Structure I
Amino acid sequence: MNAPSDEIATVETTAPASGPRHPVQELAQNALRNLANWSLTIAQAPPGKFLWPPVPAIAASVVTLFVVVVSMFMLDSAATDWALQLPQRVRNAFEEITNFGLSGWFLFPFGFALLGLAAVISPAMPRFAQAVLTALAARFGFLFLAIAVPGLFVTIVKRLIGRARPSVGSHDDPFAYMPFVWRPEYASMPSGHATTAVAAAIAIGAIWPRTRWVMWLYALTIMLSRVVVIAHHPSDVIAGALVGAAGAFLVRRWFAARRLLFRARDLRADPGPSLRQIRAAFREVVLG
């Protein structure tokens with residue numbers, strides 16, 4: 001079987017000469033060493049051409065911003081009135097659905113998987129197992145960053161903008177702002193749920209293209225839910241979708257610039273390890 005080729009820098013190929021260590025201590029040292037090496041690999045400055053998005057992406061962003069502005073004037077208030085007229089059972093259902101737009105549904109499993117792989121990958125295991133597990137770590141690292149980076153950006157920016165949510169006050173005012181207050185009721189734009197959902201749809205779809213239709217159905221449902229539960233205006237949701245798409249796209253280009261996971265020329269994902277290879281690699285880890 002051929003080992004995957006898209007590897008992040010791994011630990012040293014020779015184990016240090018030292019006495020026996022406690023298994024927990026060894027796992028912790030592996031994790032710290034691998035995470036440090038991977039971080040240095042990803043943090044390297046890319047070629048200048050990768051710092052600027054292509055013209056179609058810039059044009060799409062400008063058009064989306066125009067739609068956001070138009071929505072503020074023509075759609076936001078009407079959308080809130082529409083949501084208020086929906087049957088309560090419909091709104092209750094969307095109250096449950098919207099919780100699946102929280103970033104923790106993605107960041108916790110991806111983060112734990114990345115930490116677990118960093119802990120078990122060691123210079124003592126066969127090179128085949130190192131290559132397979134490192135290829136998996138690269139994928140989980142990309143998924144984590146592609147969702148976390150735009151999510152962190154939105155968490156800060158929405159509180160600086162200070163737009164009031166539709167439920168604030170006695171009536172919905174799409175132009176009510178209170179910048180820099182850092183209060184949840186004035187953190188409406190952009191929508192964090194929409195950012196997470198769209199970033200996840202793009203990131204997961206980039207690695208596993210067959211999942212795209214499912215992920216986009218998920219993203220659109222989450223975006224709709226934020227309007228139905230009167231947590232956001234449509235313009236907030238559209239702005240959040242723009243940030244999520246742009247953030248995931250830029251992280252993808254960042255990885256491609258280092259020839260990690262994606263081809264630099266077209267951003268297509270490189271083939272990953274097969275299930276048979278993954279099972280074989282974990283079998284070697286378990287059996288030592």
Structure II
Amino acid sequence: MKASQTLKNGITAMPQVLWNLALIALGSALCAVALNAILIPRGFLSGGFTGLALIIYYLFPTVSLGAIYFLLNIPNFAFGWKYVGRRFFFYSITGMFVFSAAIETIHVSLPVYDYLLSALLAGVIVGTGSGLILKSLGSAGGTDILSVVLLKLFSVRLGTTILAFNCIILAAAAALFSLEMALYTLIYLYISSYMVNLVVTGLNQRKAVYIISPHWKEISREIMKELQRGVTILRGEGGYTGQDQHVLYTVITFRELSRLKSVIRRLDPDAFVVVSETLEVMGHRIGNQPHW
């Protein structure tokens with residue numbers, strides 16, 4: 001019986017495993033395209049472990065860039081094992097292998113020669129690729145692992161951590177290479193960090209909604225019925241009238257916001273409604289963070 005249940009669970013989880021591996025492969029391919037088609041031909045640097053690998057590669061061009069990146073990441077994976085979990089560790093090991101292999105095998109050219117446009121395009125491509133990798137249950141190594149650790153421990157946003165580490169690397173690299181190259185690279189890094197936040201959380205942004213209305217019972221019932229979202233009832237008091245108030249609190253997706261407004265307008269056009277952004281939401285049905 002136990003063996004049968006284990007087999008059933010494995011079959012059920014297989015599509016999710018394949019999906020995560022596909023995200024890692026696609027993201028790694030995008031990052032490798034930007035690296036070989038833009039960063040290296042323009043002499044740009046990068047941040048984190050990729051930037052460190054590029055510095056070594058520029059100083060010793062006969063050494064394989066993929067091999068340098070792979071070797072630098074070996075001690076880094078201890079953090080993923082200790083602070084995040086075994087599943088993240090094994091997915092990240094796979095991601096590191098795939099990214100290192102993609103660097104060595106994917107060589108394309110992009111007809112963009114302006115340095116500023118090259119920095120912008122590289123930022124979009126790398127940010128999208130890194131975001132796709134982090135949307136899986138792993139990473140491609142480097143500062144991705146440290147970013148996830150800080151997100152879990154201190155709720156620091158992924159792109160913010162990556163940008164901070166990248167600036168440290170750039171400060172050291174500017175002393176070895178030209179300041180102009182470091183500044184172009186900084187533009188690329190800013191765009192890539194923004195794209196990481198957009199891909200990982202921005203496209204799944206959640207809205208926190210507060211509703212104050214004498215028809216709170218009807219509105220609460222319709223939210224749970226039509227939107228199938230939970231509602232928390234907070235008890236308050238009017239500051240001027242001193243009357244008891246019921247405040248509805250719910251978290252919804254961006255696509256559900258218009259439906260919620262329609263429900264409120266239909267039941268109480270005079271309801272007081274506050275809609276606010278959320279940084280991140282944890283939860284089985286409404287959470288927008290990958291379960292690393």
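Read-outs: derived from the displayed coordinates by stated rules, not from any lab. Just so we're clear, the structure is a prediction, and the values are computed from it rather than from any experiment. Cβ atoms are built from the backbone, for glycine too; each structure is taken alone.
Summary of computed values
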read-out: Given 13.8 for mean count of other Cβ atoms within 10 Å over residues 226-233, calculated: source structure among I, II; value: II
read-out: Highest-scoring label, criterion being mean count of other Cβ atoms within 10 Å over residues 98-105, among I, II; value: II
read-out: FRET efficiency 1/(1 + (r/R0)^6) of positions 90 and 146 (r between Cβ atoms, R0 = 30 Å, to 0.05) derived as 0.40 - corresponding label from I, II; value: I
read-out: With helix-only ellipticity at 222 nm (-39500 (n - 2.57) for each DSSP H run of 4 or more, over all residues; to 500) derived as -21500, matching label from I, II; value: I
read-out: Read-out relative contact order in percent (Cα under 8 Å, 6 or more apart), computed value 20, structure in I, II; value: II
read-out: Winner on Kirkwood radius over Cα pairs in Å once structures I, II are ranked, highest first; value: II
read-out: For 4.3 (distance in nm of label points 7 Å out along Cα→Cβ at positions 58 and 130, calculated) the corresponding structure among I, II; value: I
